[in-house]
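What follows is a set of structures for review.
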Structure I
């Protein structure tokens, strides 16, 4: 009887640990429990779709990503990541057909906005993922982080 109880407790503990790891992995703000060895692994571990400024800078320098500014057009015109395009959620009906026609679904896309609580970049990356762009990520507080790193900027003004 004691042995049976022991195994049942062990099974419950194992199940709870497995469930905790699974939930942590699925949460957008889950803890990073295992360090990444390379860029592709780093992209897969930050889920669902957040990319660090360090990884974004690496992709900028290699030219391996399309940067997408999700902020308003006036904000984009004042300043943006050099080479970024402006795709606002509000104007999606205007740009979506051309974007789908001109952009391969396997393109690495890094969307961003400004401010630690700005949801525009994340929302845009999620919409692009739903459209088949499985490599669409967002950089939280991207514009401010980019400027702090003294990275190349563009402007229309």
Structure II
């Protein structure tokens, strides 16, 4: 099981709830699709019992500080490619919709994980596109994450 989240935007309470959920569900991996925002958020993510893969988002201005704070958990970059249970996954924040579309249509990935829009959305197709919505809840009022089974390609949206 994989935990998928994005757009935490410094909301420590939401991060705590997500970490507790992911630990309770014993996820093997957490993917964060950008907008961690501040280095102090690393303290909550260090409580994860699983591996963390995270990328930068457009609001991650203090990149050097974030890299330093997260260095023991993951290497922060703008884009990630990974393989989980034989599934190829691309992780991008999603500022440019054309790039998200190109990744989904490329045929190279089974799954594209993205954020940025703060809107929950899961598109089924040859390539699955997963936007877990906003974990912070600042825009929609909904604090959402996704529990994803990469073998069955099934998921559960969880309201924090």
Structure III
């Protein structure tokens, strides 16, 4: 095989990655439109979800890690959410400077409203999809994510 020519699997994976990039951009734009009436963006909605679904209150750095996002970007969004009254900071008994981020009542109501909008939206997206195909795609994304996570961990 030619030195710079990818294997068929590598070429297919490249096409898959490019499709995921395009899908991500479309999902963000669609999500922005979906939650615009709630004064949210996809990024703010994603952070609210990470906080809502966390087993316990977490500092920004942990939220960023769980999302696979840049800590500074998550901090900026959390600060915006705090200004909007959707999250608050609480003292972290384990670390003086890394405060815990928690949803306020307004933040919980806003997130629940966003999720009520999300259900019909996602139902319309998956109308012609087979559950088995979605599960396979999810497994492929999971494997790629695990490999990239390990690669990133080995660089640290």
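Structure above, values below:
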item: Ranking I, II, III by distance in nm of label points 7 Å out along Cα→Cβ at positions 9 and 137, the structure that comes out highest; result: I
item: Given 17.9 for Kirkwood radius over Cα pairs in Å, calculated: source structure among I, II, III; result: III
item: Source structure (of I, II, III) for FRET efficiency 1/(1 + (r/R0)^6) of positions 17 and 97 (r between Cβ atoms, R0 = 35 Å, to 0.05), computed value 0.75; result: II
item: Label whose coordinates, when helix-only ellipticity at 222 nm (-39500 (n - 2.57) for each DSSP H run of 4 or more, over all residues; to 500) is calculated, return -23000 (choices I, II, III); result: III
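Every number here is computed from the coordinates shown, using simple stated rules; none is lab data. A quick note: this is a predicted structure, and the numbers were derived from the prediction, not measured. Cβ atoms are built from the backbone, for glycine too; each structure is taken alone.
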